[in-house]
Structure P
Amino acid sequence: MKNKEIKILLAAPRGFCAGVERAIEIVKKSINKYGAPVYVRHEIVHNKHVVDSLKKIGAIFIEELEEIKDKSRPVIFSAHGVPKSVPAEADRYKMEYIDATCPLVSKVHREAEYLNRKNYHILLIGHQNHPEVIGTMGQLPKNSIDLIETVKDAENYINILNKPLSFITQTTLSVDDTIGIINILKKKFPNIKEPKKDDICYATTNRQAAVKKISKECDMFFVIGSRNSSNSKRLVEVAINSGCKNSRLMHSDEKIPFDEILNCKTIGVSSGASAPEILVEKFINDIKEKVNIKINEVEMIKENVYFKIPGKLSISK
């Protein structure tokens, strides 16, 4: 099929956000400072390629601190954030810990604590069992925060405690879906307090805007990312809702559907905030082996956000 040419619209920005880059850097610098192994509670970011590459240099991934046999080794908390019970448990074990929580997630945590102190009952818009949601809900005493996952949840919500209400959101949600839920909550509870600034992170918003711009021109749309990556799955939904019904997630063991691609004139490509650019390059190169391609990168906005790493990691041994 080398006489055929397919246009690839490459969304920009895509891939790593500042929070993900910071978290990966924290693991690398921790290994540099403390030596291997260094433990990481939960996947540092939701991407198999990233996790496997960190395992090779001495990171050991665990789900709970009790799994760590040698408590003299440091442990890193993932970019998604953790409930307050986790650092408290590390203190009981007398373990050194490094918190790689994304600063934008930490902002939501502080917001939740502030609202709780001001006697608001909090509604968290997010996905059940996502580590970020578990971490945010775990900042507060039990029964002081309720999860709203869907428009239906918002419609059916009853303010049983009859306290003033406020809402916060998971940082990796679909901007469009969240607006629908927020509008219902505002209509139902006119005095509900909203965040001063949108909780959905800049990287999620930018990546969704780029996908939205190009997906209507595409016969197929591919998002490179992991199955457990919330922001990657939201990008697929955005592509579908913006006009490209044949949109899908390309995770590590997904086979490239060459038969379908060869029937396309234009395909779109983006990647989740935890997917390294090397995976995008590999995907495009695999297609290039089958057919001629013309790449057009469509940039919505330039990102120049940087988050500092913890001071104690800036000096290695």
Structure Q
Amino acid sequence: MWYDVATEAGEVIPCRIVGKFRLNGQKLTNPVAVGDQVAFELEDEEEVTGMIKTILPRKNYVVRQSPRKKHYLHLLASNVDQAILIMTIKNPNLKQGFIDRFLLMTEPYNIPTAIVFNKADLLNEEDLLIYEYLKDIYEAIGYEVFKVSSTEGTGIEKLKKYLANKVSLIGGQSGVGKSTLINAVIPGMDLRTDDISDYSGKGQHTTTFAEMFPIPDGGNIIDTPGIKTLAFSHLEPMDVAHNFREIFVVSEDCKYGDCSHRTEPKCAVKTAVEEGAISDLRYGNYLQLMEEVEDQNYWERHTDM
């Protein structure tokens, strides 16, 4: 596989990499990700191609379970300052559980994440109430929430300021308008966009691999392929518990240190949900993810097959 490596002088050198790489013992589908810093040597001076010799230490990374090989991980990006999750309330219709799945991908690595609701021009009064409800939930636990319309320009200037001078990973499900939004944020960009499928009502992939684009006023955007689903065969149940941030904070008051916040007595988290201090929507997603991760037996999560 070949990778484009940008040098400090601004040249772009096609480079290949040889050998197998792992990440904390986990197999990878791709050893190098957008945002990685590498050391390489010229392999063919006439063709100007190189060989990547070393991947420098990463300050962080965004990783997901490979959609094709469930015992492998796929690196989406490395060395990012923040992540931006693009969502829609309609066209395509909202899948709220995807928000918490995406946050479970960024939270373990302390990557600040903002939630951007695109296609604001399509929202009616009922949709706006849903937006305000979700905004209250996520802002209360420390996430930035934006409402934008890439076609009408609503909220774009505010988003530009948020992206300025940062390396930002842009993620979301297919059809939410990532490419159109990036075109609106970066003057002169002309990323290909596709309409929602009339047959399925779902988005169609327009980005097939992650790619970094510079922002004229400073910073970079990493555009990633649309994500259909997110699964977590590489996580343990307690990884889920520790990365729902409000659940983790309240869990200090649980009677048992290894409380899973489901059936245990004197669970501070369940009390907080009953009293409305923790969103029952988030808690429901937490329970679903705990069950999903737990249902993958020990062998499935640790196999070297």
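A few comments on the model shown:
- If helix-only ellipticity at 222 nm (-39500 (n - 2.57) for each DSSP H run of 4 or more, over all residues; to 500) is computed and equals -11000, the structure in P, Q: P
- If distance in nm of label points 7 Å out along Cα→Cβ at positions 144 and 264 is computed and equals 3.5, the structure in P, Q: Q
- FRET efficiency 1/(1 + (r/R0)^6) of positions 152 and 248 (r between Cβ atoms, R0 = 30 Å, to 0.05) derived as 0.20 - corresponding label from P, Q: Q
- Structure with the greatest value (metric relative contact order in percent (Cα under 8 Å, 6 or more apart), set P, Q): P
Read-outs throughout are calculated quantities, based only on the coordinates presented, and are distinct from any laboratory measurement. Keep in mind the model is a prediction, meaning the values are calculated, not measured. Cβ atoms are built from the backbone, for glycine too; each structure is taken alone.
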